[in-house]
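Each reported figure results from applying straightforward, stated rules to the coordinates on display, with no laboratory input. Because the structure is a prediction, the values reported are computed rather than measured. Cβ atoms are built from the backbone, for glycine too; each structure is taken alone.
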Structure I
Amino acid sequence: MTAWLMYLGDDPKRVGSGYDDSGPSHYSWDSRVPNASHVQVGDEIVLWNGQTLLGMSVIEDIETGSATKPLSSCPGCGKADIAERKTKTPKYRCWNQKCKAEFAEPKVEIVPVTTYRSRYDFAWVGLQGTVSGMELRELCEEPQSQNAMRRLRWDDFRHRVESGRNATPLDVIDITRETITGGHTTATVRVRRGQPAFRARLLDTFGEVCAFTGPMPAYVLEAAHLYSYAADGKHHSNGGLLLRRDVHRLFDLGQISVDPSTLTLDVSPKIRAYPEYGELHGRPLAVPITNAHRKWIAKHWDTHRVTE
C-alpha cells in the first residue's frame, strides 16, 4: 500500500503545468512528472494546494494515453525549473541554484509524453484545511522533496487525520481499497456518454424517489447502474435505479446490495454499524421493479455477496 501527496493548483515554478484535474473526482499527470509510473490502482491519493490539505481518496482506475507537450526550459542550463515573473524584467528566471539565469523567453520544444488520468470519486473524503502544508511536508517520506507527487507515511498521516481537532474517520478508505483489491472493480475507463438522458428516463419511470431511502429532491438523485457501466459501456433499459449519492457510492462498492430473492436491502456489517445505514438493512425497495431489474440485481448480488 502506497500513499501519495499530490499537488493541486498552479505552480509558479512550472510553466505550462495545467492538467485536467477536479479535486473530488480525478487527477492527471504525465510521464515528465517524477514518480509518474509508480502510482497504482489501490494507492491512496492525498491532495493539497501547497498551503493546506484538500482531501483524499483511493485510486480506482488509471487511464493512460499518448500526447505531445510543449516543454519550456532555461536557454542557459536546459532545466525546466523556470518561473514567469509578474513585474520584473526579463520576464523569466531560472530556479536552478547553479544557473539563476534571467531571460525574455524560454526555450520551447514539443516532446512526446504518456498521459495518466486517475479516478477516485467513490471514496473521496473532503478534508479542507484540517492539516497544514507544513505538517503535510513533514509527513512525507522525504520532507524536503519538491516533487508534485510525493510518497506519504500513510500510518502517520492517518493518525493525524483521525485524531485531535477535526478528527475524521477514514473507514471508507479501507472499504474501497478492500473492494478494489478483492477484484470487484475494473480498470476499464469509459466516458459516460448519454448519462443525462439515462437519468431523465429513470426520473420519468420512478419519479423523485431514491430506490433505497424513499422520496428525495431530484437534485440529490443520481442514475445508478445495476451493472458495471465501465465494463459494459451501454445504458441498458431497466438496468438502473435512482439513488441518493451516498447510498449510490456504497452500492457501487458492494457495501449495500439487494437480495434478489426478497428484494430487501443487505447492508454490510461494517456499514451497518452506522445508525443511518443500519436502519436500511432488511428494508424493501422503495420502488417497484421489473424482472429485467431483478436480473441485474442478481448479478450484483453474485459479485458482492455470493463470492464473499
Structure II
Amino acid sequence: MPQLAVGQPPQEKAGKHVVFLAGGPSHGFGSHEHRAGCLLLAKKLGEVLPEVTTAVYSPWPTDSSALARADAVVVFADGGGGNLIQRHLAELQPILDRPVGLVVLHYALDLPDPAAREKMKQWIGGFYETFWSVNPHWRAEFRELPDHPVTRGVRPFSIDDEWYYHMRFVDETRGLVPILTAVPPDATRKGPDGPHSGNPAVRSRMGMPEHVAWVYERPDGGRGFGFSGGHWHWNWAHDDYRTLVLNAVAWAAGIEIPTEGLRTSAPTVDELLENLDEPIPDSFDRETLERRIQAWRQP
C-alpha cells in the first residue's frame, strides 16, 4: 500500500514521493483533524496513483532525511506561534529549493513572523495575515472554476467550511491562479477589529469575490497550492472538494493530472472515523453525517 505508517520513511519506488506533515491535536472532535486528514488523503492518492509513495509524519519527522526525496510536501497543521512551517524554515528551505512543491492547508497558512510570511509568499504565492485576513465559517458557492490541471474533474460546488479569505498575495500576480473564488456573505465581514475577526479593509469589500484556494508557479519551477478550507474533517467525503485537493497535491509533485481528475471513492463514515485525535463522543450523530454524505453524492 502506498500509505505508510506515521513516521515510517518512504520505501524505494521509481515514482513520485509525497510527504504529509500533520499537526497535533487541536480543535476537538471532527475539526482540525490534521493526522486523520493526511492519512485519508494519502490513502486516496494511492487509490488512483499506486506508483506514488506517500509518508505521513506527525508532527515532524525525527529523521532529517525523511524529506530528502520528496517531490511535494503537504502541511496540514495549526498556525499562529506554533506554525510548523515557521518553526522549520531552515529545514524546508533546501528541500523546496530543489525545487519541490508545497501544499499548505487551512490554519497552517497563518504565520506570525514576517520572515516566515515572506518565505510562504515566495513558496506558494500567499498567506493568512492577522489583522488583514479573516476566518469566518460560511457556505461558499463556487459557481465557476478556472481551466487548470487542478480543477480537472471538479464540478462547481458549494460547501460549509471555515473559509479564510482576504489573504495576502504576491504583489506581482504572474504565476498565481485563483482556483476557488466565492462571494462571502456580508455578515462575515462585519466582525469587530481583531487579529481574525475583522478590519476596515475587509469591511470595505462588501459583496466582492474572495479567493480561498490558489496555485502558484514559482520562478524556479517549483509549485505551490494554498487552500484555506479544511476545518471540518467530514468535508473530505465531498467528491469535488476532495478531488480538487488531491489534484493539487499531485500537480505540486509534478504529476500530470488526467482529464477526469483524480476521482476516488468517497470515504465511508467508518473511514472518516479512523485515526481521529479524540474518542467518538456520545453525542456523535452518525445518521445525520451519512445523510449529508449521500446528498453530496447526488449529481
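Points worth noting:
- Which entry (I, II) yields the derived value 16.0 for mean count of other Cβ atoms within 10 Å over residues 77-84: I
- Winner on relative contact order in percent (Cα under 8 Å, 6 or more apart) once structures I, II are ranked, highest first: II
- Identity of the structure behind 15.9 (criterion: mean count of other Cβ atoms within 10 Å over residues 69-76, calculated), options I, II: I
- At a computed 26, 24, 19 (semi-axes √(5λ) of the Cα gyration tensor in Å), which of I, II: II
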